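Down below are the structures I want you to see.
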Structure P
Amino acid sequence: MKKKSILIYTLTLVLAAALISCSDKRFEEINTDPNRPSDVSTTTIISSAQKQLVDNLRGSAGNFRGSMLFAQFFSQNQYTNESRYDLPRSNSDTYWDNAYKALNNLEQIIRLNTDPLTQAKVTAGVGPNANQIAIARILKSYAFLSLTDAFGNIPYSSYGSDDPDFQALKLNPEIVKPKYASQEKIYADLLKELKEAAAQLDLSANTFGNYDGIYKGNPAQWKLFANSLRLRIATRIRAKVPQLAETHIQEAIAGGLILQNTDNAVLKYEAKAPNEAPLYRITVSENRKDFSVSHILINVLKGEAGPVTAPDPRLPIYARPNKNGEYIGQPYGLLPDVASILKAEDISQPGTLVNAADYGEVLLEAAEVHFLLSEYQNWNQEEYIKGVRASLGKWGVAQAAADTYVAALPAAMQETVLSQKYLALYMQGSEAWAEVRRTGFPKFLVKPGDVVWRQALQDGSVREHKFVLLAGTGLPKRVYYPQKEQAVNLEHFQEAVAAQGNDNIDTKVWWNK
């Protein structure tokens, strides 16, 4: 990780508001905003956009009340509706709006670097136009990937394609009610965008400098990130479009990947308000105690479940012991009156490192890349071990403990590689949820009807509590579209539902069908 990365935030900037799914009046107000200077520095915008993007991706609406629960990393110990898949549409509204706000800021960087009136102004001491555009394209690809994986078909924008279905973020001419592009088209274009962005980078020109909270302006690392993200995307659709995926996988590998933790894409937060990490903001700043580490994850890390029987040295990093010094996970998906029997001090809360104010949120890391390569190479043993070691190293596990754990690992195969990949993705809820949907692994996750807690009663008997759903038939395959879409963009909302399937959590997205 980049432990010394420092985010530079400018509180006086009036951030660009979302250009998607707003009323005509709201669009008019946004596009004529008198408070936003037309010549704002792109360094200011990149800092704001990166923070917006990661705040949203790792924040409450889409992450702690969504994908971190779906991946069963966390459990709710009260208000357990979301862990049983009764998802409020307000979560979708928040996640959708904030994602498009970040996307609009990234699009603004591209506009300023392509407009003849501003493109010469924004390069002084910042980096060439081409590099600024390329970095914005990479981050836009990351943001759109997270959106389409959550919702399916969405309004989409491309720098390098004039496809008439790509109508998001348009200003000239302004499109206030954009079409929803198909996920199949979006995925193909994301691969093209990342290929072109990587080729566009001038590796000799530092771009954005310290205003870039992820790589401090290092274009070589941005290229590794683009290629590695391309590998992730191509792997996800390999079963759907094998020839296209194969081409992009081979090109991504040849172009260079994130293979060392020093190249991980990480946005490190600050240990002071208002720039604390999302989890800290919820658990400390807002003093919420309703999310705990799940019993599934704790039991696996203890070696009591899953394919590895040895204790995992990441346990004291991922979780904190309870008041008795024990690691006890919150049973997943209990009824509220049962879940509240266990108090916060009785169960394991997120670990001190992951719950730190200055935690570094990971966008993509070496461990994931090695596991992707292991899968591509038919569950290659060497890449599997490299992936495990990269994860252990990232979390600061001592060499001796790492060696002991690696020696106890079963051989590489689909279950073992994907189970270790799942453990390495801790705190990256959206990616873990996508991988569980894509692969069906790990097998140790609980399913509806499974007993999740055996409660010892005072009379010596035991009461079994099962995982009972409130909505859907199992793990959510997607989340609901924002409710306001039906009011402000009804025609294209209806087209998306007709093309994709009913707007419910059981409708699979394209790559998962």
Structure Q
Amino acid sequence: MDMNIKKPSMLEFMGLAGNFGHLNLRDPFDVKKRGSTYVTEIRAGITTFLAMAYILPVNSGMLSLVIPGKREQLVCATALASFCGCWLMGILSNYPFMLAPGMGTNAFFTFTICLGRGLSYQAAFAAVFVAGCIFITLSITGLRTLMIRLFPEGVKESIGAGVGLFLCFIAFQSSEGMGLSVADPATLVTLNSLSPSNYDSAKLWLSIAVLCVTATLFAAKVPGAPLMGILFGTAVCWIEGFCRGTEHSVFGYPFGTNGDRSAEDFKIYVPTSIIGSPSLDGLSGALWEGFGAASDPATAATFWTAVATFCYTDLLDSSGTFFAVAKVAGLTDRRGNLPLARQNMAYLADAIAALFGSMLGVSTVATFAESTAGVADGAKTGLASLTTGVCFLLAIPIAPVVSAVPPLASGPILCLLGALMCSSVRGIDWDDFQESMPAFVAMVTMPYTFSIGYGIIAGLILWIAIQILLAPLRICRKEDPFVKFKALWAGVFVEGMESDSEISLSEMDTDLPSTSEGQSEP
């Protein structure tokens, strides 16, 4: 090993040291050093916004189920939280990682915590705030990296797929999706009627059309495919609503009203204005009203369960996204690890963004897998993240238009996102039952229990149970009874320190523009 290789310092290993060399006037964000151009970074940032802009209508629509009458404000809060997250990531870590309120955690926030457990949205925001404080503590002490490495590999790989199935299950329902699934007393769920005699059939068929069009765009690798699918469904719905009027439209909501326009909650999704006045009324600062739930005996258990779930869900999802995107961008070493100092700042940016998001009035802000869209378009620096953030900021004045996007247009996107997230199962060794069985249980428990947290817990418990029950057999075979536990522990320090040392070499070779960060000079 080269004698010039620098061992990571204790401050770096603890997460207390960062690398801010990219904040210079000679080559801002090290764009030239990383072999990129400013035009490429800006274009890639816009591409990523197109790929993840669906979060504005989807997140606002989902949260509006528990925060009624605030959809325009939720669009504003979602855009502001995304802007803050992207800028924090770009400035602190100089990575092309884009952030927004996370899919999966917003579903847990809405359907499990608020609708399922009866916790108020103010208390749920307070839970996100507490989780954000814990994220920051874990990030600046290095415990976040330690905890990630202590999770069984199979369970870690299955979480993305489990959340994907959970989102698909939501997409098939009528509350915030396509309305394809309806309750059935015999089979629990069944297919909604597609017959023309069913008033909901028009929404069902248009949702299916959006699904097919968007899937085709994905297959053709068209940047911004999710947004284009949403625009297609929205345009059809709006044109029909304007031409036929709300008195005769076949796209009335909610599902099951049979066109009863006298119903109190009946609505046709058409914009009532184009430009709105940005407002966070009723959202910003709402969390301060919810802290009482932490000590109230009737809600304390639910509150702290929510905090724990927000913590370990974002802990795993964001970390997995970091490494997946960085690997595509060529920013990792041969073991797939990031430079420790920049990794620390990426974790810290993610944690602070979650804290800001709760104060603005949205669920946990997390790193998006759609960041790969920008990386595929050439993004290599945080300048792309800043560009995406600016795009989110510019979307705020047209909140009335964004809030009028119908669920029939955004619901199919949830289904296809589930398909994208299921790609993580490729990392599971299905021939190793010690890893694959817990992974499968974690994955399917999420949609079947309508809880992401229960799925993760189920997978961990099964993995631990298998290792304990195998211990006597291993002893009889004169093997180490706790070989898997020791392998996890060894991987935290031994393998981690070796890879960190190799990455540190790439941090030193700052004057070699042909050598990308995270790769050592031959």
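Quick notes on this structure:
- Among P, Q, structure where Rg/Rh (Cα atoms, Kirkwood Rh) as derived comes to 0.96: P
- Ranking P, Q by relative contact order in percent (Cα under 8 Å, 6 or more apart), the structure that comes out highest: Q
- Per FRET efficiency 1/(1 + (r/R0)^6) of positions 150 and 182 (r between Cβ atoms, R0 = 30 Å, to 0.05), the highest-valued of structures P, Q: P
- Answer label among P, Q for the case where helix-only ellipticity at 222 nm (-39500 (n - 2.57) for each DSSP H run of 4 or more, over all residues; to 500), calculated from the coordinates, equals -18000: Q
Bear in mind these aren't lab numbers, they're just calculated from the coordinates by the rules spelled out. In this text the structure is predicted, and so the values were computed from the model without any measurement. Cβ atoms are built from the backbone, for glycine too; each structure is taken alone.
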